[in-house]
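Take a look at these structures.
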Structure P
Amino acid sequence: MKLRQWIWFLLGLLALLIRGLSSNFPVQTDQIYSRGLFPFIRITFDYTLGKLPFPSIFLFIGLILLLFFLFFRGFYRKKGLRQRLSFSIRSILNFAGGLVFFFMILWGFNYQRTPVSQQLGLSAKPLELHEMKAEIEENYRELLLLRRQLKSDTLPILPELAYQELEAEVRNILEDHLSILGLSFVGEPRTKQFPPPGLMRRLGILGIYFPFVGESYIDPTLHPLEKPFTIAHEMAHSFGVTDEGEANFVAWVVGSQSKNPLLGYSAALRLFLYQVRDYYRMAPEEYMSWIQDLDRGVLNDIRSIQERAAQYPPFSLEISRKTNDLFLKSQGVKSGVMSYQELPMLVKAWKEKGFDR
């Protein structure tokens, strides 16, 4: 057996071996990969593929199609069942190994770094009911203040801002505030809109970071009040934040620190939705009574977001959720998709540490 015929399969195994070792050395992984090699990868992507006016994932799809063409051409050139079976097994294993290798090298080793919350000394502890109510009231007051800066009536807020301007605004705020989270801003990461509109929603996805081209994508049909937070969330992944709860937290921090009321409102509203979901789960009857007095403007904004989402129901939300959950757990995120729900806990821990002052 010639080793070079199995090179990508072997590199994939090597990457998995290094991943297993690096999980025991998060500090060293942070220093060597996340703060050493990864910034160069970030810059390389941003000033090459990031400059393209279309989603670079289409180039990746083209490459995959080319590889399939080469596979079938090679398959039909082989003589006999044995040669074709051997060729197929080797090709599939090399393909899988190559995917694993490039995933880990281009982004995946960030899963083994020291988490942002741990670097900041934050402990995401479940909130008691009285703590949750206090957090909701504080955030609610902030919501009302920010909303008054955006709109004087109770009609839904539908800000008109060109997407590229919004993306640049979020990126600039990340550049200004990422350091307070112990992260370094390098490059010029892109979060592009993925066509056709509504496809990602149908797949149960609002946004995604695709490490093979170093870009993140959001669905163009997202409500204008959802886009700022979602862009910030996906850009957090661009800087090596792998945990979904921590990406939410980064997006909330930069939004809350922003002087732009739209970004601040988007972040506060997303936190509010997570908080009231927990409130309903903990005390449903009390929640139903409390929500009756909710500001009409805020309520109309939430309904507007819900109505937009209802126009693009997912094909199978359960399949999407379970697939994402399995992937996150396979990468060491023990809570899986439940990590999304950690935002209220991380925000409270952040405030207790005095970082918000």
Structure Q
Amino acid sequence: MFWNRETGKQGTATHGEIIKEARILALCDPSDQYNEPLYNGALPEGSKLLKVGTQLSDFNAPSIIEQNPNVIFVSHPQARKPLIEILDKFPSLEWIHTRSAGIDFIASEGLFTSKAQLTNAKGMFSSTLAEYCMLACSYFAKDLPRLMKQKKNVNWEQYPVLELRGATLGVIGYGDIGRASAKLAKAYGMNVLGVKRNVNGFNDPYCDKVYGMDDLNEVMSKSDYILVSAPLTESTRGLISKDALSKCKSSAVIINVGRGPIIDEEALIEALQDGTIKGAALDVMTIEPLPKESPLWKLDNVLLSPHNMDMTLTFMKESTEFFIKENLPRFVRGKPLLNPVDKTAGY
């Protein structure tokens, strides 16, 4: 069962008998304004916040230990080490929830082997990233850099543009973000090819054909625009390699909204410089913030954004509210939680 910001109906789990209490630790920055609904808001019946902190020592008070916390909400970017320590300290923890969709920032052997269920914020950020995907496609199809340059130079000069209709969008990691992007791409009249780890039984009206991971290079070679929306795991790190990039059309555009290390950044820079591909739109980088000496800053065929293309004014608050309004009521009633994560697969 997975949540979707566009189609999900809130408050569907508030009925039924409460069978247990949710005693919550928040591994978060106490000053994080987006967590105000958790820190100071009214929590669902049967739920209480025990403590907010960023390290194990913040949760060591006897008054907390004796209550046997059973839920931990995680939003701190440096949570990997303290989460392992907290899981070890509190074997009573049954459920871990991350405010983000990706779990790479907390991935560890300690997490993988813990008995606690893990859920995430899948479906909260997909629609805005899908909009960015189409912006990136249009940026290159209509040559927006040239438009802006001509306006600056007061130069009225017509030039041919490309249509998105009939072009092919390859989606590497056809999950919630990929599907939301495919939905918009279909509205533009594009063809959509998807790449998934597990294709058994897959059927989606927005995807014309789905491929397994072993067929990545075929999708790379057939696509005009390549959206990278896979999660970062050990199996996806460096997935878009120099070899994979070499299979692209010279007119292809890479769009990355997944995680920076999924693409071999040095190989990408080389491909952008030597014309192996037309361009790239990058919302995520291998190192963030992107170092000032990175060649990506100066490449005219690169659209850069500072990992903010899902950063609406309310996006993180909505993610916290999803935890409070949707999953907490399920937990205290013993109902299945939304957005379960396979801890070893990474999504």
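Laboratory data are not the source of any read-out in this text; all were calculated from the coordinates shown. Everything numeric in this text was worked out from a predicted model, so none of it was measured. Cβ atoms are built from the backbone, for glycine too; each structure is taken alone.
Among the shown structures P, Q, from which was the value 3.0 of distance in nm of label points 7 Å out along Cα→Cβ at positions 32 and 272 calculated?
Working through the options, I get structure Q.
Each of the structures P, Q was assessed by FRET efficiency 1/(1 + (r/R0)^6) of positions 72 and 232 (r between Cβ atoms, R0 = 35 Å, to 0.05); the largest value belongs to Q.
Tell me which structure, out of P, Q, gives 3.4 once distance in nm of label points 7 Å out along Cα→Cβ at positions 160 and 264 is calculated. Computed on structure Q. Thinking of P, Q, which structure, once log10 I(q)/I(0) by the Debye sum over Cα atoms at q = 0.20, 0.22 Å⁻¹, for residues 48-119 alone is computed, gives back -0.95, -1.02? Structure P accounts for this read-out.
Using helix-only ellipticity at 222 nm (-39500 (n - 2.57) for each DSSP H run of 4 or more, over all residues; to 500) as the calculated read-out, with -19500 as its value, let me know the right label among P, Q. Computing helix-only ellipticity at 222 nm (-39500 (n - 2.57) for each DSSP H run of 4 or more, over all residues; to 500) on every structure in P, Q gives -19500 only for P. P, Q: which one has log10 I(q)/I(0) by the Debye sum over Cα atoms at q = 0.06, 0.13, 0.15 Å⁻¹, as calculated, at -0.25, -1.01, -1.24? Going through each structure in turn, the value belongs to Q. Looking across P, Q, the calculation of Cα extents along the principal axes in Å, for residues 168-303 alone that yields 45, 30, 24 traces back to Q.
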